[in-house]
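Following are the structures in question.
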Structure I
Amino acid sequence: MEMCPVYLSFIHYMQNKDGNFRNFLSFKRDYLDDQGSDDSFGRTIWALGYLLGNAPNDAYFHSARQIFFDALPNFEKITSIRGIAYSIIGICHYLYGTPGDEGMIRILIRMTDKLKEHYNANVTEEWKWFESLLAYDNAVLPLSLLHSYRVLKRKSVKTVAFESLDFLMDHTFKEGYLSVIGNEQWFKKDGVRSNFAQQPVDASAMVLMFHQAWILTKEKKYLDHLYTCFMWFLGENDMRMNLYDFETNGCCDGLESYGINRNQGAESTLAYLIAHLTVFEAYEDFINY
C-alpha cells in the first residue's frame, strides 16, 4: 500500500489531455511516445478499476476515479481484442464496488458484445476462439467474459466464456501440467503450436481465469486447474525448471528452447506475484466456502 501513491501519480503523469495514456518514459522523465497501445490502455483501466473496487481509503478512490473517468471517452475506441478484454476486467472491478452505474453497465454490454462478435466470426466446431490463432496472454479473453457474466448475468456471455476456457485448456494442459503457447510463432489455426518462448504473463492469466471460474461455479476442479497453472512457475512445465528465483525474489522471463531466459523483468515478476496472491485468495475462498 505504501507504493500506491507512487504508482497512481505515475499513471496520472502519463495521462494525455484526451484521457488516453502514454506508455514509455525515460529516466529523465521525458515522454518517449505520444500515445500508448490498446493493450497498455486496457491494462491501465484494469489497474484503476481494481483500485476503485478495493480502495484502501477515500483519497485513493477519488484520485483513481478522476483518472478513470477522464479516460472514459476512449473506452469504446479500442480495437485490439486484448485491449478490450483488459478494459472489461477493469470496468467490472469498478462495478463490483459501484453496481448502480447504469451508464458504465451499458458500456460494458457494448464492449462485451464486441468480444462476442470476434468469437462468432472465428468459431467452428474444432476452433472455439476469438481469432484465427492462439497468441499471447490468451486467458484474459475468457477471463474478461467471466467477469462480464458475473456483472451482467447473460447466458450467452457465460457460454462463450466457458467454451473458450475449455478450448484453451485443451491446448495448454499436458499430462497434468501447463504448457503455455509459445511466443516464437504462436499457434495458428490448422497449424502447429510453438512450444517455446513461453512467458509468465500467460501462466498468470490462466491462474486468474480459473480463479474467476471457481468464483462463479464453486466447482473444485477449477481450483485444481488454478494450482496446476501456478506450479508452472515452480518447475511443473515443459523444461522441468523453476522460473521463480527464491534468492532474488524475481521471476525469469520465460522458457526458451535452450532453457530458462534468466532475465528477470518487471512484467514477469509481477505475473508471478499476482498468481501467488491469487492462490492465497483462492485458498481462503475455499476454506471459507
Structure II
Amino acid sequence: MTSPFGPLVLIANPRAGRGTADQALPRIERVLTSSNLSYRVVRTTRPGHAGEAARQALRDGERFLVAVGGDGTVHEVVNGMIEDGKPLAPDAVLGVVAAGSGCDLIRSFGLPSDAEQAAAHLAGDQVRPIDVGTVTCADGETRCFVNIAQVGLGAAVVARAAGLRAGRLLGGARYAAAFWLALPGFRPAPVRLDADTHSYAWRAFNVVVANCRFYGGGMQISPNSDPCDRLLDILVMTGPKSDSFATLPKVYKGAHLPHRNIAELRAAQLSVEADPEFPVEADGELLGTTPASFGIIPGAIRLKV
C-alpha cells in the first residue's frame, strides 16, 4: 500500500540540525511503516545532492518527494523539481518533515513541527499548489526559492550565521545572534528597484522579497504574503539601522507593519541594484550579489498539506 501519489522518496540531510534529521529518521520510518506507506530514503552526502536526488527521482517516474531537514534541504529539493522555469513533473508533490535547525516554510501552512507528527501528516491526498520565486544574481545563475529572499543586511546575517554553525547556538537563537553581530558593520547604500513597470530609488539597508511569511526561526517578516497569489511581497527598509532595535521584537508577531521606514511593494518581476553591491540570500542560502532579478513561477509546486 502507498500514498495516492505513489511511494515516498525521503530526501534527508543527515547533518541538518547538527544531526537532528539523522536521529529523527528511524522515528519517521516507524510512522510511515505503521501507516502502510511505501518509501525509500536518500541520505544526502554533499551540497547540491538533495537537488540531484529530487531531479533523478522525478525522471525515474517517482512523484512524491519529501524533504527531511531544514529550509536548506527544502530549498535544494525545490530546485531539483524545477527545470527551465517550469516544473520538471507538474504532477509531483512535495512533502516536508521539519527535522533541522530551522524550517520556517512550514509555519506559513500550519504544518507540524514535530517530525513524527509531520510524517503521519504525509498520508492522505490533500495538496496545495504554491508559487515558487526565482532569483538571478550577478553571476547569471538562476535559483528558485519557495520561502523568502533578502538583499542586504539579511543576507549578511545569513553569512554570519553560517560561521556560527560550529558553535553552540542553534535555530532562531543562532540567527538572532548573527543579526546582532552583523548589524554594526553593515552600511546602508543607494538602492534602485524596478518592480513590474515602476522604478524606485532609496537609501536602504535591506530588501525582503517574500513568497511566504516567516524566516529566521519564527519571525513573521511578511505577514501579508500569500504563496498562491502569483506575486512577491517586497519590503524595503529605508530608515536608520537603529529601527531594528524597535522593530525586531514586533516582527515575531508580524506587528511591525505598516512602518514609516518600510516601503511595501508587490510585483511579479523585480530587479535590485545597490552601490556598493549587496549580498543576496534565499531560503537561508547565500547565493551571490547584486545586481539581482526576481520573478515568480505561479503554482509550480504541489505542497502536501
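Side notes on the structure shown:
- Distance in nm of label points 7 Å out along Cα→Cβ at positions 65 and 217 - highest-scoring structure of I, II: I
- When mean count of other Cβ atoms within 10 Å over residues 153-160 is computed for each of I, II, the largest belongs to: II
- Structure responsible for 11, with relative contact order in percent (Cα under 8 Å, 6 or more apart) calculated and labels I, II on offer: I
- Origin of the derived value 15.4 (mean count of other Cβ atoms within 10 Å over residues 137-144; candidates I, II): II
- Of the structures I, II, the one that 12.0, 38 was derived from, the read-out being Rg and Dmax of the Cα atoms in Å, for residues 201-248 alone: I
- For helix-only ellipticity at 222 nm (-39500 (n - 2.57) for each DSSP H run of 4 or more, over all residues; to 500) computed as -7500, the structure of I, II it came from: II
Every number in this text was worked out from the coordinates using simple rules, so none of it is lab data. Quick caveat, the model's predicted, so the values are computed rather than measured. Cβ atoms are built from the backbone, for glycine too; each structure is taken alone.
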